[in-house]
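Nothing in this text is a laboratory measurement; each read-out follows from the coordinates by a stated rule. Here the structure is a predicted model, which is why all the values come from computation and not from measurement. Cβ atoms are built from the backbone, for glycine too; each structure is taken alone.
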Structure I
Amino acid sequence: MFILLLKILSVAVCVTFLISWGYVKQQRKNQELLARLHKNIEAKILKEFSGKEVLTVQEIEDLLTGVTASLFWSTKKIKVTDPGVVANNVLEDLKHKGMIEMYGHGQYKLK
């Protein structure tokens, strides 16, 4: 009888943990999507720098049009629709990290 109670209690604890974990993941889905999109955009910009020495803001905006991100456990996706706003934010972040620098007016180069 005691073993049956332990089994029931362990199943209840496992189910409670899984439900709590799912609830937290659901709450943080938007932040995770934005972080994944930001990472994808940075990777795409840095990959483009491997082929060119200098990129203009317009080239970066054209590059970012339509970039998407999704989570493997969700059907929700996020897509860049206004590359001008996104490009400015990502370029400022990359400058702050010390990965790129201003080369001229509206131009960036890899450090």
Structure II
Amino acid sequence: MRISRWLLLCLGIVGGFGAAFGFIVYVANGMVVGDLIGLTGHAHDITVAQHRSSIGLLAGVLLQCSAAGALFGYMKREDGYSAGRILSAVLTSCVVTTLCGLAILLSIRALR
């Protein structure tokens, strides 16, 4: 079954947005943990924030891999499964995720 190229591109971009959001959640909850460490009576809050942070990191990594896979499928198929094609898909997914993260942060800043 072949998936159309535009759908793979859209899935790569949506995966990039999801990965960027997951990494933002990871960083934000890490900052919460850093603020709560040392305060008395907040052990449960620290545990919850650390759990949410690890879930955000896991979601970011899995969505980053899915974005790389979608962009790998989007690229030309004449070259086969060469290392250059895989490397370019991974680097392109990193660029897409970075741009999506910047778009998310700029939109949050504009709405604030």
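So if we calculate distance in nm of label points 7 Å out along Cα→Cβ at positions 61 and 93 for every structure here (I, II), which label has the highest result?
Values: I: 2.0; II: 1.3.
Biggest value here belongs to I.
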query: Given a computed value of 24 for relative contact order in percent (Cα under 8 Å, 6 or more apart), which structure among I, II does it belong to?
result: I
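Comparing distance in nm of label points 7 Å out along Cα→Cβ at positions 5 and 101 across I, II, which structure shows the greatest value?
On the way: I: 7.1; II: 2.9.
Largest value of distance in nm of label points 7 Å out along Cα→Cβ at positions 5 and 101: I.
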field: Origin of the value -22000, where helix-only ellipticity at 222 nm (-39500 (n - 2.57) for each DSSP H run of 4 or more, over all residues; to 500) was derived from one of I, II
entry: I
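Given a computed value of 10.5 for mean count of other Cβ atoms within 10 Å over residues 21-28, which structure among I, II does it belong to?
I
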Structure (I, II) behind the derived value 54 of percent of Cα pairs over 20 Å apart: I
